[in-house]
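Asks: The structures come next, written out as structure tokens.
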Structure I
Amino acid sequence: MYFKQFLNDECGCCSYFVASRQTNEAVVVDPEIGVQQYIDLAEQRGYSIKFALDTHIHADHVSGARALAAETGAEICMHESSEALFDFQGLRDGETIPLGQLNLRILHTPGHRPESISVLVINTDRTSEPSMVLTGDSIFVGDVGRPDFGGEQGVHQQYQSIHRLLELEDYVEVFPAHFEGSCGKEMCGRSTSTIGFERRFNPLLQLSEGQFNDTLTEPTPRPLNMRAIVETNLGIADDAWASPTGGIPVDSIELAEFGDWITSHEPVLLDVREFWEFNAGHIPGAISIPQAELAERLSEIPANKDVLTICLSGVRSMRSARFLKKLGNERIVNLTGGTAAWIEAGNPVERTAG
């Protein structure tokens, strides 16, 4: 068996390359849009990528499953309930995908999304029992996946799915689809764990279903460009350019520089927080475009003016600024410390009804 975890620091996502050394067949689980890294690995090691498997419709990055299929002939796999408009192999709960001596057993674990699955990895050369589970956005290290993308039953289904996974043996290694990012609140930053460790030390797994429901229904900001990304991953749109990209430098200003900079630049103040955050209190004169809708509302941002991006602390606004600069807007500056620093300094805020 060959196994490799890929980490994407920009969106905090994990993808996986799993292969049989007997047949040289491989599957890539939750591939990101930059698929050349998987193709290069397969060529270096003599593997043939047979399947491109998504554990769910991703909300924070564009999936590379279709791109990988186009390059390698791999078959796209998702749960049979997925509403994607392109052709894919619909996987059923309990189904096994053979990969040489490896068996990949599918568990339907809805909650984060209705079509969410987890993948048990069984190396039959050693045992008939699973030794690893790719949990998608069900169980993270120290956290669980947000259920608000899962519909009305999301929280209940997430609780049930997690406790189904907790029936696995303590030694089973946990490999989630995230190690940080917007799909969970308190991930510890490690990218692997075990069922036993999470059962004992993951705070959300200690809660009753009522407590779990109360905790997980608190509003959480949506990922950058979520609407465009989800529609692309469903095959409704073709907006792969909306996927976040790191490594782009963006200038920032401190709160102490705010007044002079505003006077000299007369910028658009772009608040990328959610509407409910914006309505509760924002810097006077700011306009509201939540980061989740940014890619679809670019026409609302004047191209001939400087833009100051703002959020609560400066993290979401920096990601938004990098995205806008990637599209060619060089007049982007981020506010360090965001609205929280503004309020802490005793500055006035505007509030909006609604």
Structure II
Amino acid sequence: MADIQLSFAMMPYDRILPLITGEVKPDGVTLDYAGMPGSIPRVFYEQIKYQRYDVSEMSMSSYLRLRPTGWPYRLLPVFHNRSFSYAGILIRTISGIRQNHPEDLKGKSFGIGDYQQSVGLWLRGILQMEYGIKPEDMVWYQERSEHFSHTGASAELGLKIPSAIKLNYARSDLGSLLTRGELDSSAPVALGASAGSGIDRSHTDISGNSEIKTLFSNPRQEAIRFFQKTGVFPPHHLTVVRESILEEHPWVAISLMEAFEESKRIAIERLRRLPPSLMCLGEYYLEEINAIFGLDPYAYGIKANAKAFDMAQNFSVQQGLTERKQPLEEMFPQEIIYREERLN
């Protein structure tokens, strides 16, 4: 029986690379790797609007919003791009925001790449959960345009931002707005100058600007504090598979899941055997990571990510991005749920 051919768009993470190179192959499936045309922002935009790829990386926040509309993808519990993004919030100290005083963000302007993106979902949720700051307490400026953005593409499907949110569209990149004093604070942006991705603007270099600091004087320490308190390493992206393929070939979900797991196993084994030479003292850094996160910070599976996934759903409902928490069987393929029952 010939393999099923599936288009595949995903960042070449170390955990995914063996799948991309063909070292690991899903049983009965040939993945036609497309790279990430236009980088993450454009791939997600085109998935929202056109459902361009059979298998792809996808924004967690966008998925939670889109799935109730009948967006035709199921998700695999393969999570990418985890980050404590809130710990890297940037502030202009002359705006009256003090380091280590998140409450000072109230009433201030705040820049974000895309209001709907997962960075925003987690950042807003954690600020409210940990520090009592609600999204409506700030004035929001979205760097991406009103229409050429994930928020804009979702609006075409009838998904609006809550009316209580004061959302504006920035006319420049966040780095420039911070530098010129047109923003009081923002989500993390690249410190050095960087090129745009088609949706994103090129970023101004803000390194060395003494007026711009991180909200938390020690972002690393704050991130570790949150993880040790909650046990959650926030996943920003997940993996989606076209639903019509799973309806016709339910076994594809298991085949892909096993391949993703094997690809990650190989990547972890190689990292521990020979850390990247550019990561000086890498072996000691790995020891520290093991002590904090355990041997596998990027755990796959429904049960392994239940707390983080539930927190993301709660945040989405709390922020008015979704109306309700969807049952797992409305999102995950049935065969993946059955497989978890067997493994557990």
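Asks: Say we calculate distance in nm of label points 7 Å out along Cα→Cβ at positions 207 and 255 for every structure; which of I, II gives the highest result?
Replies: On the way: I: 3.0; II: 4.6.
Max of distance in nm of label points 7 Å out along Cα→Cβ at positions 207 and 255: II.
Asks: Which structure, out of I, II, was helix-only ellipticity at 222 nm (-39500 (n - 2.57) for each DSSP H run of 4 or more, over all residues; to 500) calculated from, if the result is -11000?
Replies: II
Asks: Moving to a separate point now. Work out the source of -0.33, -0.89, -1.13, -1.24 here, i.e. which of I, II gives that when log10 I(q)/I(0) by the Debye sum over Cα atoms at q = 0.07, 0.12, 0.14, 0.15 Å⁻¹ is computed. Mind dumping the intermediate values first?
Replies: Working: I: -0.33, -0.89, -1.13, -1.24; II: -0.30, -0.91, -1.24, -1.41.
Only structure I yields this read-out.
Asks: Quick one: relative contact order in percent (Cα under 8 Å, 6 or more apart) came out at 12 when computed from one of I, II, so which one is it? Before the final figure, lay out each step's value.
Replies: Values: I: 12; II: 27.
Among I, II, the structure yielding 12 for relative contact order in percent (Cα under 8 Å, 6 or more apart) is I.
Asks: Oh, and also: I, II: which one has Rg and Dmax of the Cα atoms in Å, for residues 63-126 alone, as calculated, at 12.8, 39?
Replies: Working: I: 12.8, 39; II: 15.6, 47.
Computed on structure I.
Rule-based calculations on the coordinates, nothing more; no lab input. In this text, all values refer to a predicted model and were calculated from it rather than measured experimentally. Cβ atoms are built from the backbone, for glycine too; each structure is taken alone.
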